[in-house]
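Q: Some structures to go through are shown next.
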Structure P
């Protein structure tokens with residue numbers, strides 16, 4: 001079970017607590033970036049982590065709830081992420097200060113933590129996180145296989161997408177669902193023994 005959608009995580013904790021042991025222990029991309037910024041980046045840049053104010057710009061308002069979870073703090077007590085702006089709030093700020101993004105000059109990524117990947121681009125769409133993970137699993141388990149695998153069954157806007165994927169000699173049952181109504185259908189099917197999956201991705205927001 002994926003763990004990057006905070007609304008989904010809260011929903012599972014409240015209504016399907018028996019599945020908590022099956023949830024990925026990985027933090028969300030927002031929180032991973034927050035940790036790296038206040039540890040690795042701070043060390044490389046010679047900065048005091050307490051002097052760094054981490055702001056995320058996210059489409060999901062549940063990310064504001066996520067940063068308030070008490071377990072998402074560094075060992076020194078600092079929050080991993082200090083504030084979250086929704087994309088709507090960010091757009092309002094741009095309008096307020098009359099900043100026209102298309103007219104700004106092109107820039108480069110910062111040298112620290114500035115790497116990007118195709119998997120990172122697809123991550124926020126429903127099925128994208130699972131496809132990114134499956135590509136990594138494929139590279140580890142079947143390094144002699146195709147350089148870039150595609151998983152078309154995870155694409156599109158269906159509320160529940162499921163099927164089997166073959167990686168090397170192993171077949172995996174996977175499912176990607178978005179919206180908590182669809183999440184309930186999938187989890188009820190698993191709870192009642194009507195379905196079994198090796199990998200289940202759920203996103204709270206419609207379409208991811």
Structure Q
């Protein structure tokens with residue numbers, strides 16, 4: 001079966017659940033992990049779409065919330081194709097403005113500053129550069145992101161520091177950090193629980209979205 005779409009995630013862990021979807025297993029959609037930031041996008045994506053009849057490319061995964069009205073597990077979508085946006089909204093995503101940053105937003109101040117400067121609802125680290133690839137190749141682009149840490153939630157730096165450039169989590173590094181910082185355990189594991197829940201919600205939305213796209 002021909003592949004019609006590509007789901008791009010910054011982190012491998014974000015993509016694990018959707019890989020079990022029948023639409024991915026049968027080959028109609030493929031999953032790619034770029035690693036966080038623009039460098040991974042430039043390294044991974046062009047080779048995947050070269051010579052392929054890819055019609056859709058979606059930027060997927062977690063996002064940092066900037067709009068204080070939106071809580072964790074809110075699914076945010078964006079794109080330029082009106083029919084695609086209508087479909088995104090029909091499966092539970094909320095239309096919003098998403099900006100891309102090259103560095104993680106650890107602090108509330110960083111989130112407030114970006115919100116004031118851009119008016120964006122959420123931020124990720126890949127969509128801008130994925131969009132540029134799609135524009136150059138004539139591929140329909142969309143963003144389907146889920147807020148993990150909302151506008152009121154600062155993030156422990158270790159949660160990003162333990163992620164490698166290919167998007168894989170260096171588990172040993174995070175465990176060693178936790179051993180040295182037991183006071184941070186409640187925040188760390190609370191974040192992990194939210195991440196698991198967010199991945200389930202995002203996967204459900206993506207499965208509904210891509211199931212009947214042609």
Structure R
């Protein structure tokens with residue numbers, strides 16, 4: 001085992017306006033460096049602008065990794081994605097493979113399915129933003145941006161998926177999707193809501209990162 005190197009964690013927020021204050025405090029207690037991304041506002045058509053937006057954030061993630069590497073070459077690299085930020089992080093990671101570990105927390109696993117037929121308010125709001133049946137029929141075009149699809153191209157051993165059993169943004173089909181992912185991935189069910197900032201959730205993801213970092217030394 002070589003000398004201990006610093007651990008760097010990129011934080012990718014979602015569209016729910018929840019901040020990473022609790023995670024930043026937890027990282028500080030553990031001596032871990034964090035890099036919080038500020039994502040651009042989503043603008044444009046709900047479907048047509050989606051891929052360019054994912055690509056833009058993926059580029060932002062890659063640029064952040066490059067900036068860290070310039071000053072801390074070879075240090076273990078991790079990222080945490082929350083909600084839609086988890087889907088974007090997986091989309092980016094499936095195309096880059098630069099991370100030693102990834103945490104996806106509070107994420108709807110199949111956003112395209114959820115938006116097409118989900119009964120919860122956020123799904124209904126998305127459908128209401130479309131102009132009519134022709135656009136509703138196009139929602140499946142976004143399927144390859146779903147978390148579940150991106151995960152097919154990411155090594156399961158570097159991933160932790162955290163699900164709040166009390167998350168009122170999740171429907172039963174989403175829970176079923178995570179149960180299916182348990183066959184290959186480490187899936188942690190936590191008695192928590194959408195924010196996923198309970199002591200168990202925080203300790204779970206940051207301890208996972210520390211374990212993965214030790215394995216990379």
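We did not get these values from a lab; they are worked out from the coordinates using the rules stated. Quick caveat: nothing in here was measured; it's all calculated off a predicted structure. Cβ atoms are built from the backbone, for glycine too; each structure is taken alone.
Q: Thinking of P, Q, R, which structure, once mean count of other Cβ atoms within 10 Å over residues 96-103 is computed, gives back 7.0?
A: Derived from the structure labelled P.
Q: Tell me which structure, out of P, Q, R, gives 16.0, 42 once Rg and Dmax of the Cα atoms in Å, for residues 56-135 alone is calculated. If you can, show how the numbers build up before the last one.
A: Values: P: 16.0, 42; Q: 12.7, 36; R: 16.3, 51.
Derived from P, not from the others.
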